[in-house]
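Below you'll find a set of structures to go through.
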Structure P
Amino acid sequence: MSNQNVRQTEATPVVDLFGIEAPKKVTAEKFADDQNLHIPKRDEHYVFRKEFVREVLAYIQKPHNDAMLAFGHTGTGKSSGFNQLLARLNYPTEEVTCMEDMRFTDLLGQFVLKAKSPGEVPQMTWVDGPLTRAARYGHALIINEWDLMEPGELAGLNDLLDGRPLMIAQNGGEVIDPHPDFRLFATGNSAGSGDEMGHYQAVKTQNLAAMDRYRVIEVDYPEPEVEMNILARVAPKLNPELRDGMVKVANEIRTLFKGENPEAQIGITMSTRVLRRWAMLTLDFKGAKNASGYALDIALLRRADKEEREAVSRICKDVFGDLWS
């Protein structure tokens, strides 16, 4: 059986929690206990998007036996969005990143040799996996790279999402009634229909019946003003004009990556993660000749092929003009 202890919550204005525009009367329930070791670590530089916050909070408040899937290109803020929102709510969270050969049983747990106390003979002891812990104790579970798993394995979640208990055959048929605070999040580069552009290896088409149990939110790269705000927080000493140019370069690269320009396409993109790295490394190497170019090389271009490097170099020259060499 699960631990059904009811947690104390505090109604807190969303404007205070997430820094988004909203009337003070609009609140979210935050857990009063901020000492749980499973609460995600906060990134004080994180900038929330209003639509993302609204949809995730609606799911947390009334899940209706759904899971929530966030999909989009690499580095758009899917995992970090879930993590940082849950961190502000003091929501205990389990997180796992999928691999191609991962099985549903890996989410449930396994038996390990373990001694109950020093000096005792080790015995086979059941250890909960992330799904079992989340269901048992009322944590959120984030399954990253969800679409790398085989669809037949992910179908093991169906009964749980339909509101039925979690049954662990491996542990003597233990039955867990999910805690009322249990929530299931997933992230992926596709919405379950496979990789249509050929950018993401090993992404699999998922089962239509399983997909019927997910709310879906598409996460694109942030708006330029949002990324300008992010860079102002992580690299406040960087010239504002240089930060503005970096955001313009990032969006030009993304246009080519997503195939929005029919005449050209490249196989690399600049995620917000890489954009942040570029800005911070520019400050780290401020004594170098063309520090921003050197930083960009380290942050992104050393893993690009010759044609991609040339394409990005042309973008930088167009954006920065004579400042780029």
Structure Q
Amino acid sequence: MRLLVLLALAGCTEAGGTKAQAAPPVDPVGERATDAGRTNRVLLTGELEATDSIGFDVPVTEAWQLSIRWMAEDGTPVKTGDKVLELDNSVFTQGLEEKKVAVKEAESTLRAARDLAALTITTKENELAQKKIAVERAAVLASVPADLLPTRTVQQRKLDLERAKVDVAKAEAELETERKTAALAAKVQQIALEKARRTVATAEKSIGDLVMTAPRDGLAMVGEHPWEQRPFQTGDVVQPGFVVVTMPNLTKALIVSADLSDVDDGRIAVGMTGTCTLDAYPRDPVPCTVTDLAPVARSVRHDSLRRAFAVRLSLATTDHERMKPGMSVKVELPGKAWP
């Protein structure tokens, strides 16, 4: 009886083992079961980028923050000279007339200072000329022979000559001081005038810089807000350094830009090959190669704790008819094989 029970249990065990061996292989997310074992795939999400493009960024102006007044729609074809981006210039246009008035006032002040200085210098020159005439007269009187005049008169005339010479030296010093003072005052007024003119020129240049046109034919692509992770919109407040619109060169090769989470550090390396599949064309994968991998992970967003390594991949072929910058791409790279 005991022998029969043992045989029955053994039969159940074999049946269970056979059933477990016949179970199909499991293909968890990121793994692919094969006859040789399992391959741990690395899946990334990226987008197409142009290797050559023109960026229209916010210029540096006196007003640190500006708002977008108008911009071309994303993906709009533009011709050479077409307006691509316009920023609000009201900050500069409102005070421009006042700045121009300040320039006229500075010019008038400079002219008045020069005229007054010229009049003062002329007066000093006339005084110096009179002093010199007085010296000549005193010299003539002092040259009369001493035996023809009383001793007191001779001494008085010599004293008058010395005083006249002192007056001339004093007049010359005053004239030189007046010239230096006038030159310094004119220089100060000239500096004030140049400053006012630069202010007007800077405002006019800023107004011109806020309207950006296309230097060549191409496609206008709206950039992404670096803080909010969304495309720029009309009315957004921007600051210097923000690239609002780009014009990629569609005749050059495209690359794929993706991010590798910092928890997956070490799973891919430069030179690794795989496939890149556009979301718009899921049945047409394109061979790709990792060309660049950032050595340091950066924050995905300024308000996020997640960090990622920037990854760049080159494409084996570029179809400019179907591939456009900004299109989403799924990247699949082979990982470590597990037996």
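Any read-out appearing in this document is the output of simple, stated calculations on the displayed coordinates, not a laboratory observation. Nothing here was measured: the structure is a model prediction, and the numbers come from that model. Cβ atoms are built from the backbone, for glycine too; each structure is taken alone.
Structures P, Q were shown, and FRET efficiency 1/(1 + (r/R0)^6) of positions 97 and 265 (r between Cβ atoms, R0 = 41 Å, to 0.05) at 0.10 was computed from Q.
Given a computed value of 17 for relative contact order in percent (Cα under 8 Å, 6 or more apart), which structure among P, Q does it belong to? Before the final figure, lay out each step's value.
On the way: P: 17; Q: 31.
Among P, Q, the structure yielding 17 for relative contact order in percent (Cα under 8 Å, 6 or more apart) is P.
Distance in nm of label points 7 Å out along Cα→Cβ at positions 153 and 313 computed as 4.2: which structure among P, Q? Numbers along the way, then the final one.
Details: P: 4.2; Q: 12.0.
The correct label is P.
Suppose you compute mean projected area of the Cα convex hull in nm² for every structure in P, Q: which one lands on 20.7?
Source structure for this number: P.
To which of P, Q does the computed value -14000 (helix-only ellipticity at 222 nm (-39500 (n - 2.57) for each DSSP H run of 4 or more, over all residues; to 500)) belong? The read-out was computed on structure Q. When mean count of other Cβ atoms within 10 Å over residues 65-72 is calculated for each of P, Q, the greatest value falls to P.
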